[in-house]
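Heads up, there are several structures right after this.
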Structure P
Amino acid sequence: MSRFPENFLWGGAIAANQYEGAYNIDGKGLSVADVARFKPDIDVKDYVAQFRVTKDDIALAKSSDDVVYFPKRHGVDGYHHYKEDIELFSQMGFKTLRLSIAWTRIFPHGDESEPNEKGLAFYDDVLKCLVEHHIEPLVTLSHYEMPLYLCEHYEGWASREVVDMFVKFATVCFKRFGKYVKYWLTFNEIDSVFRHPFTTVGIIEENYPNKLMAEQAIYQALHHQLVASSLVTKIAREMIPGVKIGCMVTKTMTYPETCNPEDVYLALMDNRVNHLYTDVQVNGEYPLWVKKVWQDKGFDIVMAEGDEEILKCHTVDFISFSYYMSMVQSIHAMQREKVGGNLNTGVKNPYLQTSEWGWQIDPKGLEISLIDLYDRYHKPLWIVENGLGYRDVLKDDGTIDDDYRIDYFRSHFKAIGDAIANGVEVMGYTSWGCIDIVSASTSQMSKRYGFIYVDLDDYNQGSYERTKKKSFDWYRKVIESNGEDLD
């Protein structure tokens, strides 16, 4: 008998800005993703440089129709291939698909009075197709694709006006798509606000006179996102019967390098910061320590009357998270070899393997993370991103033997099963990039996560043809057996 619950939601995950392409079709406006540049001259492990977007970068992107060095503009052309892809997901037996709605397809600038009907019609078709294939949609409202116009004309999420614009966008989505969608997420990896503020909240740091003022603006933007998340949670519950709303955060479990209390303390502080975002969205209030940080730094985080009540009254139903790696902290970090991934950098863990992109592979850390989150919050959990980026090779006979990916998933699925056996309530699992898509961090195609290979390289050369990898049939068996058959 499987340790996974009978109604466990197996599936995969994609994001509009990495999957759809068609960046200038049917009235879509430019998003922050459309100005993210492929940087082959920069080390793929230098995530800060890879994610950095300056005013000059934006100006260059706006003056160009290039899709080679701005690859999220073409994605994997999911805009025209979604029916074919959903059929493949159905063949694997997906119970759910996590996807996002591109804000700029509905409101191209973000501040229009009326939505773009062509954008609404596109998502009508996508969601209807999923439902017809008995695949439950899990929809993220904001996944690194806010309108560029709001960054340049409203200071991104640091502007209170953007809260109202997002609430309007979400309300339109709930009204139009609520008949198809029961499960919603508000913001993808809301904690990434400090790792890449332009991508997450539309803040261009060089617009501020110093780093301290930029940091204050980022905290202000975070507050506005948290308030917006609570407001749209309230609205969804009023509009959609039986709706479930979740938050979405990056889970990066940090270990101390040794049992030295100083190492333990540093790891504790890292984990404390990682919990900030769920603390607010689950408990409905800011922890005292972050208010102390604001006070000590002289930050004036403006809260409108009623904001704290909004946060308290409209908390989430479940916690979803991405999990790719664990980290290590040490008082001797400056003398230690470093590794990183997803803009987190820490001391190399000698007990773990590391991918080409510097991500430490730690399935036991997933079990630890599940137990940690459930014991802390007592809310259902959903792993909505997890997977292995690898340079898959299409062989002459048209096959892709990705046993390394099968090994990766097998160990992580075992960890989830062990957590469930330890009394953790887990709703579902959606592997990241279930079909190859453009990498969020490095804007590469060669960093592949999918069970389905897309014939496209880093320079937009290829047929876009879809090919099943060896892991495709393996995952089909896992789903069919509800996690029991991992051989």
Structure Q
Amino acid sequence: MNKSHFLEKKSVDELQAEASTGETLDRALSAFDLISLGIGCIIGAGIFVLTGTAAAQYAGPAITISFIFAGITCAFAGLCYAEFASLLPVAGSAYTYAYATLGEIFAWIIGWDLLLEYALGAATVAVGWSGYAVSFLKDLGIVLPATLTAATGSQVMLADGSMTQAVFNLPAVGAIAVISLLLIIGVRESAKFNGIIVIVKLVVILAFLAFGVWHINSANWTPFIPANTGKFGEYGFSGILRGAGVIFFAYIGFDAVSTAAQEAKQPQRDMPIGIIGSLFISTLLYIAVALVLTGIVPYKSLNVADPIAVGVNVIGLKWLALAVKIGAILGLSSVMLVLTYGQTRILYSISHDGLLPPLFSKIHPRFRTPHLSTLMLSVFVSVLAGCVPISTLSELVSIGTLFAFIVVCAGVLYLRYTQPGLHRPFRCPLVPFVPLTGILVCLYLIVGLPRETWLRLFVWLVVGLVIYLIYGQSHSVLHRKRKAQHNSSS
């Protein structure tokens, strides 16, 4: 096999033509729907968990500054995503962008990497959703068997105080099943459901802010930047930076908006609005919640799994405490929805290019959704969510996202210099400063990840490379097209 085959690229014209020909997805999403998708994925576990733990461990009240830094960091990648999404309104996100800039083998690697990110992300959130749901049902007097609420083999306590091993996490499996069914029924219905969830979630957060602001004790903000303990990352300026690195992953999700480009009504206009709009709104909410929460509760008391609930207890409104739990459950539901949605669209694009079997791009004749890939994905994610502990699931989610960010930022630079005359409905400002800064910041965060995470990613990528060599490279639609063009010209 000629090595040039592995580096074959799709032209921008080819990608734009593919988006409008053949068996296509339903273009049903407005700019508001895209913003809702982004907020639905970004506002989840981050605002309900990371705000408190990062304040307690790293930055104190200055976690507010950490959120500003993290938001600006994500904005660099977000602006690059917005340029690509308007230029190439197709479903593959960073996978497709890599195909246009780096070549097929790199596109496959990024696509395979994104599958890991989204699958583990959805499974991780499903396990977290299960914990909130079980607690909420218990408040209502409904107690599920402990053996059906944790990962297979986990130690759980029975009602009589004895310990036993869990069978599997039934609520997590059920949540994935419902989300997948909704996605099969249709993107319009999924968007409406997500829109309702996002509204409820925002109302809950705004209620917390509205009532919490009257209980702020300014003494809790003094000192706003606690003195460093002598260790890097424990308060002081280094703590603000460490906090920004930790909560950076609370913003993961705006990139999933780009997977909806092929189902947007006016992608050239609406995709940048959806990506940047959801990122901007989420950043404002994170900053506001961080300010109010650290003003209500001393930051050292926030190192708990439910810091918002701790703040609500200070406010003293029982109905608000119940609403926060409902908001957390709904918030995690929308995260699962967007992550699962994004993954099925990436599978659709990879299969459409011939690198995976055609069943992954098969469209339901009535619902106009990739139903078979959604079903298979739901089984895979359900097994992970029901049988694997959350600590194991969460380790690999972040590294895949950072790799994708780097590729997108690099891709914008590449096309700006190799094809400067392309019509770009949205242009990333301050090139090359913005994409270069995005690359450097992501590299900094990747280097700080644990060695075990790198090892697991390496194993996953090796498995993916084997699949590509056995199936993908011989079924590549692009390679066959180039070969036919070469034969006809010779």
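Values quoted throughout were computed directly from the atomic coordinates according to the rules given, and no laboratory measurement underlies them. All values reported here derive from a predicted model rather than from experimental measurement. Cβ atoms are built from the backbone, for glycine too; each structure is taken alone.
Overview of values
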item	result
Origin of the value 0.85, where FRET efficiency 1/(1 + (r/R0)^6) of positions 11 and 195 (r between Cβ atoms, R0 = 35 Å, to 0.05) was derived from one of P, Q	P
Parent structure of the calculated result 5.1, given that distance in nm of label points 7 Å out along Cα→Cβ at positions 243 and 259 is the read-out and P, Q the choices	P
Mean projected area of the Cα convex hull in nm² - structure with the largest value, from P, Q	Q
Structure (P, Q) behind the derived value 0.70 of FRET efficiency 1/(1 + (r/R0)^6) of positions 339 and 459 (r between Cβ atoms, R0 = 25 Å, to 0.05)	Q
Value 4.0, calculated as distance in nm of label points 7 Å out along Cα→Cβ at positions 35 and 347, assigned to which of P, Q	P
Comparison of P, Q by distance in nm of label points 7 Å out along Cα→Cβ at positions 67 and 147 - largest value held by	Q
When mean count of other Cβ atoms within 10 Å over residues 115-122 is computed for each of P, Q, the largest belongs to	Q
Which of P, Q yields -12000 [helix-only ellipticity at 222 nm (-39500 (n - 2.57) for each DSSP H run of 4 or more, over all residues; to 500), calculated]	P
For 19 (relative contact order in percent (Cα under 8 Å, 6 or more apart), calculated) the corresponding structure among P, Q	P
